[in-house]
Structure 1
Amino acid sequence: MPDAARGVRGRTVLVAGATSASGLAAVRALVAAGGTAIAVGRDEARLTPLAALGARVAAVDLADEASVRSFADALNAEGVHVDGTLHLVGGWRGGGGLPGQSDEDYRALEGGLTALRHVSRAFWGDLLASPSARTAIVSSTAVARPLAGGANYAAVKAAEEAWARAMAQGFAKEARDAGEPLRAASVIFRVKALAGLEGDLADAFIALWDADADTVNDGVVELAAR
């Protein structure tokens, strides 16, 4: 059964890890499409350009569960509820083959998974209550073909994909148990390299609201350079 509501206009979307080129593109596209963007990052100074685009900004340590929960509670207390999340927390560390895959690098990369877990759990109630919720993560083609020099990176991205797919199953189960149509979807975007695809990612994310949830939930979309 199709969603009762379509389009990103009027939706409130949290962009996690927004102080990157992809975060800037996503916020710009969301605002242009009539959505409300909440841009979150750790560095308050780097959030200033996002505020200039019209986003609500907040400096939050997404690796700290209590901080994320407090932020979600504060928004809810204001009557603000999110209809979507775009997870952009991450980075690259690698090289040196298997022996070069240090614990230090792994722990740094793992922060992206930790942030995803914290944000999705803190805003789960909002997403379930939304008339049309969409969440997305940015993963890597390395998950399908991991290399020795990027084993840490591929392992963390694979874990993030597993979490995103578990969200998809959770959305479907909640709808099924309530006897209601599916209104929320969790999607994975895979890229070989994000540089140069920031605008494509933003457009693809916004387009999720133009599709019925049951056609995109638990989907994997590969974005390739043109």
Structure 2
Amino acid sequence: MSATAIPLLPLLREGDRLDSEEFLRRWEAMPGLKHAELIAGTVFFMPSPVSSLHSDAHTEMIDWLLAYKSQTPGCHTGIDCTWKMGPLDTAQPDLFLRVLPEYGGQSSLDGGYHAGAPELIVEISGSSLSRDLGIKLDLYRKAGVREYVNVVLQPRQLIWRQLNRGRYREIEADEDGLLRSRTFPGLWLDPAALWNPKRSIRTAVQKGLKSPEHAAFVNAQLRRNKGK
């Protein structure tokens, strides 16, 4: 009895034109490929290698989000997760913060992947700068990501945008120099601390976590979940 040949899936290649279903099917068959995205139906691979500046900024922003998540029930953060944002869009943002669906969040899970859009995304923008500020910004806007934070490595700057009536508008620092989330009360950031090793990225967010706005947000989240 002859063996039946099992057809191999085509390799995923940068520049391929696919839909999200086929993109994930091919990617799942390539366990050695760790970073890829489908944006507007086109496959993109993530740039490599990663600079020390990129790694340092990534670590600082992870610490910032973890500090907030640890004291805010109903919130969830993650790193390099694949998001099914549409039939032609499967993104892999550097970091995200979302409200869990049982607490009223806008995202969900679909087949083991996050689906929809998280409330906040962070991208560390070095060699990926043109993509992050171009087609990915447009994707996140259309998908409904409420706040989009770009950490630009060269020249060093942080851009925080809020979705307002279908358009992204930049959030300006308050008089004390801090940036404050409109979606996540108490999520405060001192942009200078991101680049200064003598300052802690946690200082501002720890102040935010003690604010009346954060307390009200937590109470509202707990009431919302208790009522379900």
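Looking across 1, 2, the calculation of mean count of other Cβ atoms within 10 Å over residues 152-159 that yields 21.5 traces back to 1.
In this comparison of 1, 2, the computed figure 1.4 for distance in nm of label points 7 Å out along Cα→Cβ at positions 176 and 192 is attributed to 2. Work out which structure the value 23 belongs to, where relative contact order in percent (Cα under 8 Å, 6 or more apart) was derived from one of 1, 2. Structure 1 accounts for this read-out. Consider the structures 1, 2: one of them gives 2.3 for distance in nm of label points 7 Å out along Cα→Cβ at positions 24 and 208 as calculated from the coordinates. Say which. Here the read-out was taken from 1.
For which of 1, 2 does P(r) over Cα pairs in 10 Å bins from 0, in percent, calculated from the coordinates, equal 7, 31, 34, 19, 6, 2, 1, 0? Computed on structure 2.
When helix-only ellipticity at 222 nm (-39500 (n - 2.57) for each DSSP H run of 4 or more, over all residues; to 500) is computed for each of 1, 2, the one that comes out at -13500 is 1.
Check the numbers for distance in nm of label points 7 Å out along Cα→Cβ at positions 88 and 104 across 1, 2 and tell me which is largest.
Values: 1: 2.8; 2: 3.5.
Of structures 1, 2, the maximum of distance in nm of label points 7 Å out along Cα→Cβ at positions 88 and 104 occurs in 2.
When distance in nm of label points 7 Å out along Cα→Cβ at positions 16 and 120 is computed for each of 1, 2, which one produces 3.5? Before the final figure, lay out each step's value.
Working: 1: 0.8; 2: 3.5.
Of the options listed, only 2 reproduces it.
Using the calculated result 18.2 for mean count of other Cβ atoms within 10 Å over residues 72-79, pick out the matching structure from 1, 2. The correct label is 2.
Read-outs: derived from the displayed coordinates by stated rules, not from any lab. As the structure is a prediction and not an experimental result, all values here were calculated from the model. Cβ atoms are built from the backbone, for glycine too; each structure is taken alone.
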